[in-house]
Structure P
């Protein structure tokens with residue numbers, strides 16, 4: 001379970017006059033994401049969705065609030081005042097550089113992240129990209145639990161087949177289409193068998209038809225993860241209303257910046273779903289009405 005409590009993120013920025021100003025990207029966001037669900041973070045560009053996702057992943061520390069996954073703290077807020085700095089040093093004064101070296105490369109949580117811009121290595125083939133992720137995870141295992149080189153390669157090929165890339169093992173990303181590169185990113189994420197996958201607008205750079213195919217592929221793979229027990233948890237950032245409603249068990253609607261939770265909408269339509277399902281269309285219309293209201297209010301305020 002993912003639990004976010006009163007998350008805030010504040011940035012210092014320099015304006016055109018060279019003067020430092022404050023920007024609050026995320027403000028007082030609290031939510032709980034149960035295991036095995038698909039949840040979308042939906043909102044206009046610049047509303048703090050991606051910032052919040054990176055805080056979930058531990059790529060950024062929150063300015064305020066905490067993220068817990070299965071009861072474990074992801075990253076605590078950075079000390080902002082002198083009093084907090086003293087308390088921070090006191091808390092960690094006994095952690096030696098040796099201890100840090102032992103633990104720093106071990107993943108705290110079973111999380112994989114997929115980015116918008118096909119974050120795959122262009123100098124590696126498709127199979128090498130997946131092997132790289134497997135090697136990183138393999139390094140954190142105990143001696144008897146580590147996979148041998150042949151086992152790593154076999155597993156990499158297995159996940160390439162799983163996403164429909166069995167014939168592209170030795171091709172480089174530049175030789176793959178946009179949709180195939182994103183399938184490769186998905187294969188790499190699935191290969192480490194995480195409990196949680198975080199996705200930052202993963203289908204934004206492909207055409208509409210490919211996007212729908214990738215959405216269906218994601219749902220198929222998510223359904224398959226339940227074969228051994230519970231579904232994997234997926235948290236998806238998107239600004240596409242139809243995508244959020246079609247994929248998700250719950251849609252979290254963010255307000256314009258600073259990002260706060262405007263509404264939380266459960267999507268209870270049974271799976272497999274049809275994009276033309278009246279229940280889904282009705283939810284889409286509700287969300288569009290919210291966005292239109294925000295646009296009108298912003299236009300009225302700016303006059």
Structure Q
């Protein structure tokens with residue numbers, strides 16, 4: 001298996017710059033990413049010549065960053081994988097509801113990571129499973145997986161996610177919930193709005209409503225655990241099916257939350273990637289139930 005490599009061509013604006021300056025300012029390789037490269041035994045070349053951070057680079061030169069292969073140690077499990085996008089750096093999939101993203105004590109072989117491990121094995125690849133967005137087991141939709149640690153570091157701050165959800169009650173206007181979130185006193189899982197919690201901001205906009213429920217579009221400024229579920233419950237509109245936060249199981253047996261769209265800047269091509277996963281039919285059926 002060949003190692004993962006990144007190639008960058010030196011622009012005239014950086015002629016005579018140090019390699020460190022070129023990588024940081026032109027390529028977006030942060031100081032943290034440089035540290036990751038160093039301690040993962042990565043290498044940097046100009047042609048076949050190895051380079052150090054203080055070396056000078058010139059217009060038109062191709063700079064190659066090479067990372068060693070990593071060993072995937074997750075149990076491979078055959079299963080269906082809906083791929084929205086893939087190249088040598090990223091794998092973006094559509095996760096179904098009911099599937100955990102990572103193995104945990106109670107789920108060792110039936111997670112998205114297990115299925116991706118099997119997919120790698122079939123393709124003769126090996127990389128550590130690094131999900132850039134972590135959906136709850138019962139939340140469906142887009143999941144972004146970086147195939148190496150440098151891609152993870154380069155991409156993670158450029159991702160924008162849009163969710164759809166069905167909440168209880170009628171929401172007529174768009175709004176913003178700016179309220180800190182922390183653990184409840186009697187649970188290691190459930191969150192609540194509390195003054196000493198971590199800052200959390202959720203924007204929401206109604207799409208349609210009916211049958212005492214509203215289909216919402218949501219986007220976040222922060223990424224706290226259970227943020228959407230906790231915030232909507234705090235304003236009296238818990239998600240349908242989310243009994244942990246006060247939602248009813250009458251119409252759906254899981255929280256009605258779906259990561260519908262993701263946008264990101266590709267770490268190498270710098271192209272904008274925008275991918276969508278269809279709103280689940282069961283969400284629309286809740287709204288239409290009373291028709």
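No value in this document is a laboratory result; all are computed from the given coordinates. The structure displayed is predicted, hence computed values, not measured ones. Cβ atoms are built from the backbone, for glycine too; each structure is taken alone.
Numbers below:
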item	result
Which entry (P, Q) yields the derived value 12.9 for mean count of other Cβ atoms within 10 Å over residues 43-50	Q
helix-only ellipticity at 222 nm (-39500 (n - 2.57) for each DSSP H run of 4 or more, over all residues; to 500) from the coordinates reads -4000; which among P, Q	Q
For 17.7 (mean projected area of the Cα convex hull in nm², calculated) the corresponding structure among P, Q	Q
Comparison of P, Q by distance in nm of label points 7 Å out along Cα→Cβ at positions 11 and 267 - largest value held by	P
Origin of the value 18.6, where mean count of other Cβ atoms within 10 Å over residues 19-26 was derived from one of P, Q	Q
Relative contact order in percent (Cα under 8 Å, 6 or more apart) derived as 24 - corresponding label from P, Q	P
Winner on mean count of other Cβ atoms within 10 Å over residues 163-170 once structures P, Q are ranked, highest first	Q
Per distance in nm of label points 7 Å out along Cα→Cβ at positions 139 and 243, the highest-valued of structures P, Q	P
